[in-house]
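**Q** I've put the structures underneath this note.
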Structure I
Amino acid sequence: MPWNPEQYHKFQSERSAPFYDLLKLVLIRPNLKAVDLGCGTGELTRILADALPESNVTGLDSSLQMLNKAASYSSPNLKFEQGDLSALTGSWDLIFSNAAIQWSEDHENLIPQIFSTLNPVGQLCVQIPSNHHHISHLLIRETAKEAPFNKILNNFERIAPVLSIDQYAKILFDQNAKDIIVFEKIYPHVLENSDAVVEWISGTALVPYFERLGEHKTEFVAVLQTKMKKALPESPLLYPFRRILFSAKKQ
């Protein structure tokens, strides 16, 4: 997907908050071989690398636009590579992923595949948005099904592959993982109005729709803004951003 780093960074401080909670789950020890799946523009991967003494960290992302921004954070202990996180290979002491695996399908098989690349006593730490039931996401899918967008999009609909916390716990248990931690947390962001919510999701949930809408992108956003004003008329408003965080170690 054609990611726009500038659009994504319009709410950088709000988007970064769950990263620090995820970082707290990491068992810090020296000499780790670590990978950050979906490293994006790299500044948070730099913080991760700085927190791991005498370790080597690889930031992996599929987007060249993001990696071009990340390049400036490279150092002797941090490198960035283009790649598909769902096809992760190698062997790792720490697999870290902040707000990325929601773009990969089939988590029932994805998590075991990723977990299998851990070295003994290696750790998996993941954070993903679980906001797909919020009215903003529901209105995206509703608008995509309406004329003329249904034809323009060829009936495309993005269904989040995100599972429940119970399901992630069970998947990790089935991998014979230990020290399993799984929880959901709401980050309460106060935004100016419903237009700000549309601006927020323009950097994430709307990206695969924008990719297919072409010149009709502005028209789609206008329709969505009108619906959002009716659904969320208050100003300022609370945007309850829901996230799932989990970690586990390999036996």
Structure II
Amino acid sequence: MHNSSYWINYFSQNLKNQRIDWSISPNLTHLEKTNILSSLQAWQLGETSEGTNLVNAATKHAKKLNDPYYTDAIKLFIKEEQKHGHNLGRYIDLIGERRIKKDWGDSLFRKIRGLNTDMEFWTIAVITVESAAQIFYQCLKDATDCKLLKQISTDILIDEAAHITFQIERLSLIYRDKSLFMRIITYYFYAAFYFSTAMVVWLAHRRLFNAGRVDFSSYWIKMKLKFKKTIKKLKPESENINAENTFSHLL
């Protein structure tokens, strides 16, 4: 497991990487734009959060663990997410479309996050959304022949892989500090939140997923695999927790 100083260094260096050639002109067909635009606008909005509540939660968590560098790592993580929003917004501008200021999915997610200042909740929420984001951006990349959009999507996909590692390390630390009973209850909550959120993401962006050649069955299989590679690994084999059986119709 990496410490906060490692992540500060990682994010600081990664933010310097320039993987997008903005001299390339965007090239979308009418059908491609129809398939991706509303999802592109909604996801761009979601990537632009200032992260004030997350920073507050991280600061409280850092004080509890006496980890003075964690808040700075979170701030750099947020900065990287904002970079994604900036790049998506720049692309939307280049294709002559408008950036939106409100989206039902984004509003719902922000409202849920705003109700809780606990780092554990924030972390599971970020892991869930970024797991879906990996599928989303791969579909965005595959849904068009636009070289510029493919570069933007690839840049985000590279970042998201590290983001999930960053968050699952933190969630593991929080999870293993609980009693056995609380780990059982918590695991049920993680699974329920993960898959219910995954369903909301599908309903909001199914047109984009389909354009990227991912139908519901494929999407659900991918989300299950991501669950098993992240959240499910939190549960030690020695714990006879059958939470996954409760979600057998999902898993």
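Any read-out appearing in this document is the output of simple, stated calculations on the displayed coordinates, not a laboratory observation. Because the structure is predicted, anything quoted here is derived from the model rather than measured. Cβ atoms are built from the backbone, for glycine too; each structure is taken alone.
**Q** Taking 2.1 as the value of distance in nm of label points 7 Å out along Cα→Cβ at positions 48 and 72 derived from one of the structures shown (I, II), identify that structure.
**A** It must be structure I, since only it matches.
**Q** Quick check: -11000 is what I get for helix-only ellipticity at 222 nm (-39500 (n - 2.57) for each DSSP H run of 4 or more, over all residues; to 500), calculated from one of I, II. Which structure matches?
**A** I
**Q** If we compute distance in nm of label points 7 Å out along Cα→Cβ at positions 144 and 216 for structures I, II, which one ends up with the highest value? Walk me through the numbers on the way to the answer.
**A** Numbers: I: 1.3; II: 2.7.
Top value of distance in nm of label points 7 Å out along Cα→Cβ at positions 144 and 216, among I, II, belongs to structure II.
**Q** Hey, another quick one. Which structure, out of I, II, was distance in nm of label points 7 Å out along Cα→Cβ at positions 80 and 96 calculated from, if the result is 1.5?
**A** Values: I: 1.5; II: 3.6.
The structure behind it is I.
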